[in-house]
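Got some structures for you, see below.
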Structure P
Amino acid sequence: MIPVKVLKISYHPTSRSYAVILKEITGQRCLPVIVGSFEAQSIALAIEVVETPRPLTHDLICDFITAVDVSLKSVKINNVIDGVFFAQIELLSDNLGEKIIDARPSDAIAVALRMDTPIFVSKKVFNEASIDEGSLVQETRSEHKTSKISLKALKDKMKKAIEEEEYEVAAKLRDKISKFEI
């Protein structure tokens, strides 16, 4: 298994979907994993370490894992079939031993980020679905558009959207901010 980190979340207007870009920690390959908008928001909130007024679903899962005295050992993206990724959450408990639970990669990533748990991708999945980081950077630069809106103004708007629990608006603002910071 290859350890990865979340490089960024990218919005693709044509498909109206988000891609979580996972980058191998010791290499140059990236793995784009398509996720829904709610999952992208949840992952973005975890990356930015944003506290929400009430727990979201992934926060609830983390609270449950902690409350029942179980530890999250790792998250593994272990298969891809017809472009659909599959993941497993590995739990460890003194009472129950090791348990492996099937999960969507988006949910597994959101939980792993919140619990500061390693994320791994199988060699098979990387061989089938990865792209080189260089091509990703080149594509991002060609899509980059300049704007007269200041970075600080965007961050202030994102903070306000989060406070008002408008997470979809916050996710869109976060995407705009990430384009500025490239």
Structure Q
Amino acid sequence: MEKTNQRIKKIAIIGAESTGKTDMCAMLAKHYNTVFVPEYAREYFNKHDILNYSLNDLITIAKQQLANEQSMLTKAQRFLFCDTTLITIKIWAQHRFNEVPKFINDNIRAEDYDYYLLSNNDIEWVKDPQRFDEDIRDYLFDLNEQALQQLQVNYHILSDVGNQRFLNAIQLIDHYFSTI
């Protein structure tokens, strides 16, 4: 990919599990001729026990997620799409352990991403070996939105299904970046 001198804009896609974040990142990266950062937690839990993880595991995941983002910035063109952020890890730490590691709190900053898409729960939940919480997706959506509001960042809720959801994402991104 040909590089330009403009700063890469980081777009985070967050939300509850099974809301299409990974697929959306991949499709948007292809559409905008760039790359995306997969959610490192999925890779981590393919190798480790997902049922018995600790706060230290979450710190490891958070550090690697950030390192992967930095690495992919060098390959990005105009946009870098990030499949989840430390917001997700913070929510899981709070939900599972009722505490958040200092490293995670210290590294969630409003300036880390230029724009957020919060993936709505309006698509069908799909079970896989790393998904357990279909019944709390609305609760997790609300926690994600509260986190975005607390950070006072620019975000929109990504809704609809199938190709229309993808088209909505493109429209939101194009509109947002044409106005700044």
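Figure out for me which of the structures P, Q the number 57, 40, 27 belongs to, where Cα extents along the principal axes in Å was derived from the coordinates.
Values: P: 57, 40, 27; Q: 43, 31, 31.
Of the options listed, only P reproduces it.
Given a value of -13000 for helix-only ellipticity at 222 nm (-39500 (n - 2.57) for each DSSP H run of 4 or more, over all residues; to 500), calculated from one of P, Q, which structure does it belong to?
The correct label is P.
P, Q: which one has relative contact order in percent (Cα under 8 Å, 6 or more apart), as calculated, at 23? Please list the in-between numbers first.
Values: P: 23; Q: 32.
This figure was derived from P.
Read-outs throughout are calculated quantities, based only on the coordinates presented, and are distinct from any laboratory measurement. As the structure is a prediction and not an experimental result, all values here were calculated from the model.
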